[in-house]
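In C-alpha cells below, several structures.
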Structure P
Amino acid sequence: MKIAALQLQTLPLSNKKLKSYIAHAKDKGANLVVLGEYVLNNFFKELTYMPKNMIAIQSKHKIEALEALSREYDINIVSPIVIVSNDKIYKSIAIFSPTQTEFKSQEFLINYDHWDEESFFDNEPHDKVTVMHFSLNGLNISVINGFEIHFDHIWIEIAKNNSDLVLVPSASTFGSNQRWNEILKTRAFINNLYILRANRIGSYEDKESFWNFYGETYLINPDGFIEETLESTEDILIVDVDIKELQQTNRNWKFREYLKKRGLV
C-alpha cells in the first residue's frame, strides 16, 4: 500500500497548498496521507497567546477542508488537530475518511518547564491507555502522537491491536535526531512492524531558546532499518508498505508468536 507523509510547517489559512499535496499523493497512488504535529494549527507556544475563539476557528476551517478533500480524492488523511469544545482545548488526532471523521485525545502530554502542553490543554489523565486504530487495505494501523513513543503502555496497546504500521506525527526539535532515530528503529524491530514518522519543519523563537523543527520524515521497516527519508525542507514522501515483507519478518523473529502463545496479545 502506498502512503504519503507531508513534511510541512503550519499551513496558511488558504487550503491551496494542502489540496495540491493531497492531489499529488492521490496521483501517485497513495491511499493514505499523514501530516505532522502543529501543521493544521499553530505551534503550541503560539497557541498559548491566541484567543480561544481564534483557535476554534482555525481548527474548524481545517477540519472542514480535510473532510472535503478526503471525499473529493477518495483518500484517508491522518493529522493531529486541536479541538475546542465546551470552552476547553484538547490536543487530538483525527482520521478523515471519505465517509466519516474520527477524533481521539492524546494520552500523554509533554509537561516540561519550557514546553508544558499538560498545563495548557484539557486532556484528562486516566488509568486506561488506548490507541487510535483502524484497518485499511488489509493493514492494521495505529496512530500515536510524537511524545507517546516514550511510553511502554502505548506499545503494549499497539501490540494488542496486532498493528502492522504505526503512524507517528511529530514536532521534534532541539537536535533530538539521533535519539528519535534509535528509539523508533528499536520500537519497529522489537514489534516487527513499520513506522512512518511525519515530522514538522519550521522554527519558533522566544526569549529562552530557538526551536528548529528539523524534519527528517521517514519510513522504518519491520527489521528496524530506515528505508526512505526526507531532509529538512518542505516535501512529500511517498512510501510502500509491503505486507509480504511484514509477514516474512514476523516469521523470522516470531516475537508476536511468543506473545500469542502466552495469551499476552
Structure Q
Amino acid sequence: MHQSEDNKLVPMTSIDSGKLREVAPDVAYYTNQIVNLAMIGRPGADWVLVDAGMPKSAAEIIAAAILLTHGHFDHIGSIVELLVKWPVPVYAHPLEFPFLTGERDYPEPDTTVEGGVLAKISAIYPHQATDIREALQALPPDGRVPGLPDWQWVHVPGHAPGQVAFFRDQDRLLISADALITVRQDSLYRVLLQKQELCGPPVYLTTDWPAAHASAEKLAALRPQTLVTGHGPAMQGEELRAGLQHLLAHWQQEAVPDHGKWVKHQDGSNE
C-alpha cells in the first residue's frame, strides 16, 4: 500500500480542531484540522470510523473498521498509516476504487472557480491516487453497511463519483460526507471560525453540479433530524429542516458558483 505521492501536511486548521462531540449515544464526530471524522459504536465495544482525516494525522485516530465516504485528500489523508498499524477492512463505493487503487488521480482542484481565498489556493491540496487495494472492499450493493445493521449507505455523487452518505432511520441521523456541509469551504474566515451555514459541496472539487443537486435532494428526502457533515458543526432539528428547504429552493444561487471549469450554463457550455 502507499499513500498518494503528493500527500503532505496541509497547514490549515480551525477553532474546532481536536474537538470530539457526541450527537447520539453511539455516534460522535471529531474535527481533524478542517474535516470531520464520524465514529459509530458504543464506548468499550467495537466501533467504525467514517473517513480517515487529513494527511499526517494517524496518531490522532484509532479504528476497528473504516468506511470511506469518498477518496479526497482530507478524507483519506492518514489511511495508509492507520492500516499499517490496524489492518482492518476499508469499505467504499466501487466508483471510488480507481482513486483508491492507484489507478487514477482526481482532477486537480479548480483555482479559477468563483469563491474565496481557499478556492484560489486549492492547487496546494493533494489530488493524486492512493493505493489501499489490499484492504479495500466494496460496500454491499443492497445498501447495507457491514457491521452496522441499523445503517444504510446512500450514493450521493457530484462532489466525487462514488461519494456515499450514511443514514440511520431510527433516529434519522445522517452522515452526509461532502454532499452537504455546514461551513462554506472556499472562505478562509468561515473555515477558521467554523461559521455555520448549510451549504452545497466544496466548489473547487465538485465536478458534476447537476449530480450534486440530485444528491442534495435525495438526502433532504430522508428528512434527517441530525446532520453530521464532512465539514462544519453538526446541525439538528428545525434549524436543519429550514436550512435544507432554503438551500434547495436557492440551489443555483447558494451552491453553484457563477463560473468555473465544471460549471455548465443554460446553453450547455462551460465558462
**Complete:** Value 13.3, 41 of Rg and Dmax of the Cα atoms in Å, for residues 15-94 alone was derived from the coordinates of, among P, Q, structure P
**Fill in**
distance in nm of label points 7 Å out along Cα→Cβ at positions 159 and 199, calculated, reads 2.7; among P, Q the input was structure P
**Item:** Structure with the greatest value (metric distance in nm of label points 7 Å out along Cα→Cβ at positions 215 and 247, set P, Q)
**Value:** P
**Asked** Here distance in nm of label points 7 Å out along Cα→Cβ at positions 79 and 231 was calculated and came to 2.6; which of the structures P, Q was it taken from?
**Response** P
**Message:** Quick check for you: by mean count of other Cβ atoms within 10 Å over residues 71-78, which of P, Q is greatest?
**Reply:** Q
**Message:** Starting from the value -5000: which structure in P, Q was helix-only ellipticity at 222 nm (-39500 (n - 2.57) for each DSSP H run of 4 or more, over all residues; to 500) calculated from?
**Reply:** Q
**Given 1.2 for distance in nm of label points 7 Å out along Cα→Cβ at positions 7 and 39, calculated: source structure among P, Q** = P
**Request:** Looking at mean count of other Cβ atoms within 10 Å over residues 127-134, point out which structure of P, Q has the largest value.
**Result:** Q
**When distance in nm of label points 7 Å out along Cα→Cβ at positions 23 and 47 is computed for each of P, Q, the largest belongs to** = P
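Any read-out appearing in this document is the output of simple, stated calculations on the displayed coordinates, not a laboratory observation. This structure is a prediction, so every number in the text was calculated from the model and none was measured. Cβ atoms are built from the backbone, for glycine too; each structure is taken alone.
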